[in-house]
Every structure is written in structure tokens, then in C-alpha cells.
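**Student:** Given below, in the form of C-alpha cells, are the structures.
Where a number appears in this text, it was derived from the coordinates with a stated rule and is not lab data. Nothing here was measured: the structure is a model prediction, and the numbers come from that model. Cβ atoms are built from the backbone, for glycine too; each structure is taken alone.
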Structure 1
Amino acid sequence: MTVFIFLGSLLGAMAIGVPIAFALLLSGVALMWHQDLFDAQILAQNVINGADSFPLLAVPFFMLAGEIMNVGGLSKRIVNLALTLVGHVRGGLGFVTILAACLMAALSGSAVADTAALAALLLPMMVKAGHDKARAGGLIASAGIIAPIIPPSIGFVVFGVAANVSISKLFMAGIVPGLMMGMAIALVWWWVARREGSTPPPKASRAEQLKALRESTWALFLPVIVLVGLKMGVFTPTEAAVVAAVYALFVATVVYREMKLAQLYHVFLAAAKTTSVIMFLVAAAMVSAWLITVADLPGAMIEMLGPFMDHPTLLLVAIMVLLIAVGTAMDMTPTILIMAPVLMPVVKAAGIDPVYFGVLFIMNCAIGLITPPVGTVLNVVAGVGRMKMDQVARGVLPFMAAQFAVMFLLVAFPSIVLVPMRWLTS
């Protein structure tokens, strides 16, 4: 009964158009009434404590780094480097998109920011070269969702806080799966591009390649600094976010000189707006998380999933299918905040590694960003490319299928995630 009251109040509030953060608060109040625990002071305390978290400070700084990266010319130079390296081969602009997406993912960790930059820079070039606009938009969308998997990742930060899992280990565990997602869509694009009569750009000379590499060196150093610093224990993920933001600001204003001081206000404002949405969601979700613990919803969930508890792989398949369904209707952050506190005790009871589950969880949520009808990243591509949503949804299908295949491959073979993670964190 408790599960139905929680889900019924949450989904009912969302169905009538209540914003997700307020729907979470309403579901928390409904659970309080059901448990005869209603107290406005407890409600307020949990909201405040939800946002009062040192690890969550990484979110605004990574968001700021992403905004600075796009305005300050770091993204543009990353794309130009990829263009000079692989732009000349058949379907080369598609491979440029994937390579640039992987490099940019290691800079910002935001799927929306990376996708917007890629769509603005590369979609007109791909259409001009003769690629189908819907297919090109679908590729850009599927490449953009690599950002939450390759560190630094805002999704991993939120999951680590919500599920009490090491953020540093999540970062290291996401490297191989993120690269595998990129290779999967590259393989599909190679097959698709053979059928298109596109005209790739001319091959860049060695001098042009060296120039592009030299100009992008400062941008490429950012992920190196973050990952090496985390690996060596120089700083925590939160401190890494601060380092990333300060480094990006230095490069954009002093080295590249593309961002003027007058633009700082708008950059900080854009990062603050996005951060405020995420932080309010986290604060509201902590009310539900506290009540989920008090009402023992994880225990009820363990009972429901009892037949799968002795078969971890089948349990993971069932959870992944559930998250796929949730991802079609809900954005990444709400999905993490609602589902992670409920599912994590189930996963631990089944003996599944929490970091491994976190990687699969975030991969599923990331793919949810390109699954209609909600598909936040699909909306970004449709808006930037001035296309209809159904066009982009049609174009993304083969790439989305490839990324789902990678996810279920990792479900079947956990060592693909665990072995590199243990080596990187040892």
C-alpha cells in the first residue's frame, strides 16, 4: 500500500502538470500523512539538509566549466581538431561528431551543453555535405549523451550523493563504458554512411593538423588534469570541479581571449539557472528519500523482486527494463533521485557491486535523454537544428539501439566495467 501511495501521488501530481520538484514534495507529504508522521519542521529540515552537501558543490562548478567551454572557444577548438584528423574519410563529419563528443564529455559532463555545441557547430556542415538531416541530428543526439558517462559527470555526482556511492570510483568506472558507447555509434554510422552520397571535406594537411592540435592543447589538458588529480588523490571530485571551472576561465580569458569580462555575468547566470533546477530537485528528493527509508519501501521492493534475488543478471535485466520505461517519461536527475534510493538496497541485497550498478543506472538514464516522447537531448537538437521532434526521433533510432546493446552487454559481462575500475582506483 505504501508503494502505491508514493507512486500514485507522485505520478498523479506530474500528470496534472505539477513541476517534478514540487511533485516530489507532495508525494513526501502524502507518505507523511499515511505514516501519521506529518510535521512541517521535519519537511523543512529535510529540504535544507538535501541541498547542504559538499559533494553537490561539484554540480555548479562543472556546469560553469561547461558554459565557459562553449563561450570561450574550447569546444570550437576540440571540434576543429577532430575535423582535421578524421573529417576527410567517408562519413568523416559523423566520426568528427563522435570524436568531438568524447573529448568534450571529458570537459563538461553535461549532455545538454555538449549536444547544443555539437549541433550548432556540426549539423549545418553535415547537411551541406549531403547527409540526411534527421540522421545527422540523431547521431549528434546519441553522441551528446556520452557526456554523463565519461568523467567528469554531473550524473555520477548526483547518483553518488543520492545512493551514497564513491563518486571518484564512479568517475573511473565510466571511462570504458563511455568509450564503448562512442565506438558502437561509430560502427552504426560507418554502416549508414556507406549508403549516403555525401561529400566529405578535403583532407587537412599535416601543417593544418599540427596547428589544430597546438590550438586545442590547452583545452585537452583539462580532462588530463582532472583525471590525473583524482587518480593521484590530489583533490576530491568537488575540488576537481573547482579546478575545471578556474582552468576553463583562465584559458578562455587569458590564453584564447575569446571570452570578455562583460560576458562573465551571462555565463555565471546561465550556470546558476541550470544549477538551481538541479539543486532544488535534490533538496525535494531528500524528503522522499527520508520517508522511503522510514516506510521501508526498499523492503517492499525486495519482496516484489524476490524471484530474481538469487539471479543477479536477471535482476539487473528487470531493473534496466524498468528504468527504460521510466526514462521515456522522466529526465535524468529526477530518475536518479527517485529510483536510486529505492533500488540501491535491492542491488546490495543481491550482492551486486554498487559502483557497477551506478554505471549501468547512469547509462540507462543517459539513453533516456534520447528516448521519445520526453527526450531532453532530442529537444535540444530539434531546437538548434530547426527540425520536428519526430524527425530527430526517427534519425536517432539505430544509434539508440546500438547504445542499448552496449548496456546489456555490460549487464552480461560485469568485468568489462569492474576490471578497469579496480585497476584505475588501485
Structure 2
Amino acid sequence: MEIKPFEKKIYLSSPTMHGDELKYMQEAYDTNWMSTVGANINEAERIVTEKIGCKDAVALSSGTAALHLAIKLAGERLYGIPKVGHGSLEGKKVFCSDMTFDATVNPIAYEGGEAVFIDTEADTWNMNPKALEKAFEIYPEVKLVVVAHLYGTPGKIDEIRSICDKHGALIVEDAAESFGATYKGKQTGIFGDYGIISFNGNKIITGSSGGMFLAKSEEDAHKVRKWSTQAREDAPWYQHEELGFNYRMSNVIAGVVRGQLPYLEEHIAQKRAIYERYKEGLKDLPVTMNPFDDKNSVPNFWLSCLLINKEAMCKQVRGEKDVLYVTEPGKSCPTEILEAIAKINAEGRPIWKPMHMQPIYRMNPFITVSGNGRARSNAYINEGAIADVGMDIFERGLCLPSDNKMTPDQQDVIIEVIKSCF
């Protein structure tokens, strides 16, 4: 039976507006507080501080800006204030999640550091604590770890915290995708020495753009607020004694965030329902959904993802920008499924390509559980595990349409299309 394309596109994860956003934007307009100060910023910061349980939150122009200032702050705490024109991590190595968006990694380079990528674990698709421990054995001088929670699923952050404490290392926790997710009852973003969240247009709570730095001390919050407004000193004229940035969130964007925040739990419930419908609808196929530790964590289910069993993968070859595959009865691959759902006007995407596979970072160190950086063998003989877990997930996985405005009937159609690929 031919399935007709949806008249209106089903997106991967688009903004879901409720009306209050416009009210607060209008308030900013009516009161003429259109710049980087105003009631919307203050209120958004207050609400996030209460939800996360941190000391303070600083509203910034993007999650990337928040990451940059968090990493800069960590670098200065560890190595002192650099000369103008030099980054706070100049010449230093930093351990970082491998399977993530490059915004997690780029601020390390902004500050003159070198990312050392830590392989992924199969349990949560996040940083592997065993590989992190191995990394400290190889590079004992490293004192900073940047860890991301992929697709809204918390990593084993308590194990990572314990390892970092043992080695005297700080943590920058990238909770850009996991706002509202919890690990052992605590919100992600609060486990690191510094944390961040994102309000990008596709996130579970959006401002169209924007992000927040999550502070554990008033001193850190004050420093980030100062840096984000060009590091202006408390003087009657524009006085500058250190390098600053134009990173503060506008009061208009903050109005969108302020209007969105009361709906966080509702959005999470909707995203979870989507995940569960996929899991039930695809249970007879040789696939699994993106995993999580159901004993300790509650994801926000931002994106529902699919992993095809190895034996059910048809032949697929990827270059830097192109891909080829050969169809086989009973088998499929991410490219075939993505093309099939695109034909019915629905949007999916490949899993994040691991950072150690990216041309810009291909020469950076990459640490697997065995400690054999750049391992490319099929399996460890002693563990029977995949040598490069992130690469394997990238090869066999894809992100499914996860928009919380998608109806169950529309999702059923997508499920049928996926089934037809096998």
C-alpha cells in the first residue's frame, strides 16, 4: 500500500509555543527593555535556578557562549589568568565527550586547548567512565573534563565525578540537550563544577536561541555576567581591565524562554510518550531504541533514536559528504530509513558523527577502554566489546522524528515506513 506524504512536514524537533512567550516579548517591547537587561532575563534566571537547584543562572546568547565562558572560567581557576591574546587553556589537554555536537568541543580550541576524545559507552551513549580512567593513566597531567549528556539521556555522571575527584580534575557539564533530565534524583547540569543548558530552537525548551551558565557560587555568576557584557568595570565610563565578550541574552529572547519554562514537564511527558510509542511499534524489528539507565536516570527524551542490530545492517559506505548503500531483504541501514521517511515529508537525521572522526579534529588523541587510541579493530578479544563504540553507533544509528506536535496517527505512519525498509 502506498503511503502518501504528510501535507505538513513532521520535524525532528521544532519549537512548541504556548502563547505566554508572545505576552512576555510584548512586555519587553511595551516597556522598551529590548536590550540585555530587563524583567524577563531576571525571571528566567530565577526560574532556572529553582528548577536546577544551582546557586545562580546567567542568561547568555547561546549554549555555546555558556560553554565557552564555563571552560574559560575553569581554565583560569586551574592555570591562572592568561595574557591578552592567549587562551586560558593554552597548550593544555582537555578530556571531552566524543559523540556530541561540536559546540561541546570548539570552546576548548577557543581557549587554546587540545581536546582528547573519550570513547562512548553502549549503556547510555555517553562518555565511558572506564575509558576516562584509562585516559588519566595516559595523560595524568589533565585537569579538566568536558562531558555532555547525549540526546537528553544522563551519562554515568557520578562515576565520572568520582574519577575526576580522584585525579583532581574539574568538570564542565554540558547539559544543553538534557534540561529537565535527572540522575539519582538530581537535575543534570548540577553535577559538574560548572554547568550549562541550551535554549536553541530545537531544544525541549526554546528561546529561538540562548543558553544559561549554571553557577555553584555567586562569585562565578558575577564573573560570567561581567565577561558576557564586555567585561566592563564598575566605573562611570567604559573601563576594561580584562577580555570580555558580547554574550548576554536579550530581554526579548528571555521573554520567549520565560514563557516556555512552565511547560518543561509537559514537554518531557510528550517526548517520553513518543519514545515509548516507537519502542512498542518497532519491537518486532531487529532494532533497539537509544538506551538509558532506568534504575538511576530519567531522561528528558529530547530525541528518540534507533540502533539497527549488526546482523540486520545492509551494506552501507559513508564518505565525508556522500553515502552509498545496497538494499537487502530483511536488512536496512540508517541512510535507507532516513530517505524513506523523508519521502513522506518527515525529518530524521544521522547520529552525531563522533568528534574523533571529524576532519578538523582527526589528529587529536582518542581514548578507548583498552587505552588504544585510534583503535579500528572489530572487537576486543578479551571483552568481546566494540573497539570504537561511538563510530559503531554512528554507523548503525539514526535520530527519528521526535516533534511533540506529531500525532500518534502520524507516528504510526512513520513506524510503518520504517518497517517497510526491512
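**Student:** If we compute distance in nm of label points 7 Å out along Cα→Cβ at positions 30 and 366 for structures 1, 2, which one ends up with the highest value? Mind showing how you got there, number by number?
**Tutor:** Details: 1: 3.3; 2: 5.5.
Once distance in nm of label points 7 Å out along Cα→Cβ at positions 30 and 366 is tallied for 1, 2, the winner is 2.
**Student:** Out of 1, 2, which structure matches -25000 when helix-only ellipticity at 222 nm (-39500 (n - 2.57) for each DSSP H run of 4 or more, over all residues; to 500) is calculated? Could you put the intermediate results ahead of the total?
**Tutor:** On the way: 1: -25000; 2: -10000.
Structure 1 accounts for this read-out.
**Student:** For FRET efficiency 1/(1 + (r/R0)^6) of positions 150 and 246 (r between Cβ atoms, R0 = 35 Å, to 0.05), the calculated result is 0.75, so let me know which of 1, 2 that is. Walk me through the numbers before you get to the answer.
**Tutor:** Values: 1: 0.95; 2: 0.75.
It must be structure 2, since only it matches.
**Student:** Work out the source of 15.4 here, i.e. which of 1, 2 gives that when mean count of other Cβ atoms within 10 Å over residues 134-141 is computed. Show your work: numbers first, answer last.
**Tutor:** Details: 1: 28.2; 2: 15.4.
The structure behind it is 2.
**Student:** Another one. When mean projected area of the Cα convex hull in nm², for residues 214-349 alone is calculated for each of the structures 1, 2, which structure yields the highest value?
**Tutor:** Values: 1: 12.1; 2: 14.7.
Largest calculated value belongs to 2.
**Student:** Here is a follow-up. Given structures 1, 2, which gives the highest value for distance in nm of label points 7 Å out along Cα→Cβ at positions 166 and 238?
**Tutor:** Top value of distance in nm of label points 7 Å out along Cα→Cβ at positions 166 and 238, among 1, 2, belongs to structure 2.
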